[in-house]
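Each structure below appears as structure tokens.
Please treat every number below as a calculation from the coordinates, not as lab data. All figures in this text were calculated on a predicted structure; none of them were measured in a lab. Cβ atoms are built from the backbone, for glycine too; each structure is taken alone.
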Structure I
């Protein structure tokens, strides 16, 4: 997109706005976008974020590209700003029987117990389950049973940015069914289980790649990012200084957890941009261990400023969307765009290595 903007002599943000998807547009697969997809709003919000001013040189070596590995006083530091926008489908698609189960027990002492096999992998799904249950039941005393399929049907995997959507639907439906049953049987213990499914999708035609029904994907979410990066062009070392993200989140039922997911997804994209690479030879992985396969740490992560664009998804429980993966899709591209802006290099592959960005001539023999 940036190359096209240069060729067309148009602002790269404006070019993205001219091509921003919106409800009613038709995808290359033939699917018409329905529901919410505020791509233009995310672009404008990310573009409006103001990055911090450049730090003066000389400065503490830990504030230079490469940190303690930097051996200069920053004479070769160049600063660049990059931008990217992307979108991703939500939940399983193309006819997969995507479902989630929840079981609710209303006890005679006035408390409740929720069973759901959703995997808590740090994304905060247990908090979502309890938040939905307490809201629907009007109770504070709600306990979450251990996640296992011995007491409740499957919840599916914690993947495809699906877990919040699917869990919210299943727990909501089970809570409402339990309350209805309680009205019929007051004073008794109530135990009900419900299975939630999102609206139906169908496979793509394997010959044409076109939809075979109304939709192959249930919904989409968008994210836009502005990134400031510094590069020591003499050493090829990098430092991501700041990231501003604007993300289409449907409805944020827990904004703090949403921001945490944006930061976590961004960290994964940063890893792909700068350090993570599975190296193979003759079909065999040659990375010896995680010592040789680096992932970002807290020291590699810059401040992430998040703007939540709330445009509720009509068919989703409470209007929610998954938020974990869209920032991963976008952050790698935005970071590399910032490195291109700082160096003037093409940088056509990731992870970007020091050899890729050192500003030396091919005839220098280096």
Structure II
């Protein structure tokens, strides 16, 4: 069934189809629409779940950790300061190997207070052990959320489904919504590998001495590495049932490209238009969208863009003192190639500022006209000083 819905409602539809059993909520713009509609589903019986109204984002995740340990499928959503407030428990959920799914609506971090899109909130959590999927449109949001439950429960790691504030969360577009029968074929009932059981009492999260802790973290690392292969396999089944596939990355016109733009999120949609227009003029330009950020698909990226002359990364985020985060990751992934492309890092669109076709073409022309990158991260679209 195709409906015109918000990106936020696409998340909620996937949660309903996943038959989540416990969801926790604390309102924070711009993710509030997700939990609002889930509360309506729970009230009307469309989703037979326990809806927990919590006093903070920290409590939201704490409640889900407890629920997941009891062996039920769980979900929550957050943004910006809320995600930062969860930080301690993000580590706990991943370290405990709990397959919690969370929608994270990218919003700039304060101060100054800003409710518009910026990826720094989710990317600042990149080392917590959560798988991260970045979405371009409403269909990808629904598909990624449904897929996230299957992936999380396969590798026993939590998954963060990331979407841009307002450009995606509050934008209406046509989305194909699977039937419950189709969703059930793809996502079976949750069968936890371990859970709390009063018949066989045990403790979780106990003190771990040096002789065991490192091995536990090594197991996490192996599970994260396995997540990439599992994603590919799970998406194969997803395609057979639903007829759609997204992949960890998407490459467009990269085979003969001399300059490849690298994007994530909704900037990708604008970049598609720019690449198509420039290709029609005879320019050898390509586009690569990164959907899976953790685990980082380094081997696939090396194979896909390693032969290009130049790569221009558009980051809607900043690691202060180091530049754009996607650009950093690409430099690390490609550093051992010989020859390897030059990585040009550009920071644009922070705090919800528009990244227009003109901005993207400016990035392309700057990359084309220089022999070496000007800096680790070049800021694009800054206003003149007042």
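Annotations
- Here mean count of other Cβ atoms within 10 Å over residues 67-74 was derived from just one of the structures I, II, and that gives 20.1; the source is II.
- Label whose coordinates, when relative contact order in percent (Cα under 8 Å, 6 or more apart) is calculated, return 23 (choices I, II): I
- helix-only ellipticity at 222 nm (-39500 (n - 2.57) for each DSSP H run of 4 or more, over all residues; to 500) derived as -8500 - corresponding label from I, II: I
- Answer label among I, II for the case where mean count of other Cβ atoms within 10 Å over residues 51-58, calculated from the coordinates, equals 15.6: II
- Origin of the derived value 24.0 (mean count of other Cβ atoms within 10 Å over residues 99-106; candidates I, II): I
- Structure (I, II) behind the derived value 98 of volume of the Cα convex hull per residue in Å³, for residues 19-162 alone: II
- Entry that produces -0.86, -0.97 once log10 I(q)/I(0) by the Debye sum over Cα atoms at q = 0.11, 0.12 Å⁻¹ is calculated, selected from I, II: I
- Structure (I, II) behind the derived value 0.90 of FRET efficiency 1/(1 + (r/R0)^6) of positions 43 and 275 (r between Cβ atoms, R0 = 41 Å, to 0.05): I
- Structures I, II, by distance in nm of label points 7 Å out along Cα→Cβ at positions 179 and 203: label with the highest value: II
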